[in-house]
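Taken together, the values in this text are just the output of simple stated rules run on the coordinates, not laboratory data. As the structure is a computational prediction, the values presented were derived from the model and not from experiment. Cβ atoms are built from the backbone, for glycine too; each structure is taken alone.
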Structure 1
Amino acid sequence: MGCCQAKPGGISKADRAARWRSTGIVALRDSKIKELPVDVVDIASSVRTLDATHNKLGVLPEEIGNFINLQRLILAENLLERLPSTVGKLRSLKVLTLDSNRLSLLPEEVGLLQRLERLSVSRNNLNSLPSTLGNLSNLIQLDVSQNRLETLPESIGNCKSLEELIANDNLLQELPDSVSSLSHLKTLILSNQKLKQLPPLLLRNCTALQSLMLHGTLITSEQLHQMDGFEGYEERRKRKHDKQLDANVIIDSRGFDEGVDLHLAHK
């Protein structure tokens, strides 16, 4: 539930609004709301964090664009089918979490969120991502797992700060070559889909890549071993796990089982 969980009962609406205004934190988790309360919209410019996880929100009001100082918008586990285009006015936004909704698309205006660092839209109904995604030059983490994506936009290669791309459990058969331009990429998770190959320069050019998950794809271990830059990737992967062991970090079996399922190589 976290520290942002609102306490039930015992507080008037006026006191609640005053607290939200003074802290900049609006905590509405598990509040059974179907829309944003008016008293939240009324203090829009004072809000820095809005967490309405696990509710029944079906729509966001156009007035969401008035939250000009909002840095964290967390709306996971709701019933959202779309976002208003005014979300593009959230120029201070750094974290946007929309997991477990009913989104079938993201508005092009998402590309206006120049300060965005973390975008998570897993477990939705997305068929595609907007080409404007490439405008997010400060994006560090992108989670689009468990959707219906058949491709990623070529513009993703312009997300130069991206360190973690999670896109497992989709319908991808290939990646755009531009992914090879992500020089800061450390983690790439692509498991459980009909992925046939990787961009040929991926392992050579993504010199920070340490974790590559390809289980449940059509890529064999031979393909991976024959790629230009595989040796460098393997060194980084081993070095990462050696550091974890040296620090006595407890990791599960998957921590040592990255790459492709070896038995696929013999099919």
Structure 2
Amino acid sequence: MSSIRDLWRGLVRHPAKAFGYAFSSFSMIFTVIKALNHFSPQIKIEGAIPFAAIVLTSLAVGMKKVWKPSKIDIGVANCATKIEVIFGDLFTQEGIRAIAVNNFFDSKIGKPVSDRSLHGILINNCFGGHPEPFDKQVLAQLANAVATEVPEKVEGKIQRYDIGTTAMLEANKERYLVFALAQSDPQTCKASADVTMMWNALNKLWERARIECGGHSLNLPLVGSGLSGLGLPTRDLLNLIILSAITVTKASEITTKIRIVLHRDRFDDLDLREVKKHWEEK
């Protein structure tokens, strides 16, 4: 069913491309057949059945060209772990969900936390838009974590934690690993990150996930693609996350399935078949 849905999405998104590929295929096959009929008179390919076969073949080529899968699996050598890459909704996936936050673990929707970020969606949808239950669990989880006070911060919390600091939260019987990926500017509350920060944050996330997952799937979004502004293309970000997961898993398994959930607005940015091929050739 998923393949049919993927095909339908491809046809809806790119009807002109599908027709163009089908027409090109039809023209090429028709030209070859006409040449055969001309230069080899003993070979006769004509009539309704051959014509229908050419049309169906051409349509199949056109559909295949615009079809792209919405899910792939990448195996990790010498262990049972599978890395799944899927287009979908992070909040509907089975297992523990990882969500990046700023290094203040802010909870106030507005300047400190955008309501359009996954951090903001977590607070609004899973904690009823109230910062208090979010803050209570964060404080309990980070009781032994090192924090530095930043009194000049204009809005939100003033306790700043190290990049990679991770807390396990629970809401509506679902579990969330929130981890500090980006640093928030005390004056503007603008979050920012770079590749080194992302790599370090992911390493800390994997460490905590190894303790918490207990065989459950770990789900994470396309980390670094949001308001943290890493600025890398979608495929580079995805490959960086996959590389980090594989590197750590080869040293010590995290869980049996790591699922990277991509938002649908990234569908046109990459072909998952190329991603799978890239990692299978490693």
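Points worth noting:
- Which of 1, 2 leads on relative contact order in percent (Cα under 8 Å, 6 or more apart), largest value: 2
- Comparison of 1, 2 - label where Rg/Rh (Cα atoms, Kirkwood Rh) is highest: 2
- Which of 1, 2 leads on distance in nm of label points 7 Å out along Cα→Cβ at positions 32 and 112, largest value: 2
- Structure (1, 2) behind the derived value 14.4 of mean count of other Cβ atoms within 10 Å over residues 72-79: 2
- Read-out distance in nm of label points 7 Å out along Cα→Cβ at positions 24 and 224, computed value 3.3, structure in 1, 2: 2
- Distance in nm of label points 7 Å out along Cα→Cβ at positions 128 and 232 - structure with the largest value, from 1, 2: 2
- Value 2.1, calculated as distance in nm of label points 7 Å out along Cα→Cβ at positions 88 and 104, assigned to which of 1, 2: 1
- Among candidates 1, 2, the computation of helix-only ellipticity at 222 nm (-39500 (n - 2.57) for each DSSP H run of 4 or more, over all residues; to 500) that gave -13500 used structure 2.
- Comparing mean count of other Cβ atoms within 10 Å over residues 48-55 across structures 1, 2, the highest figure is found for 1.
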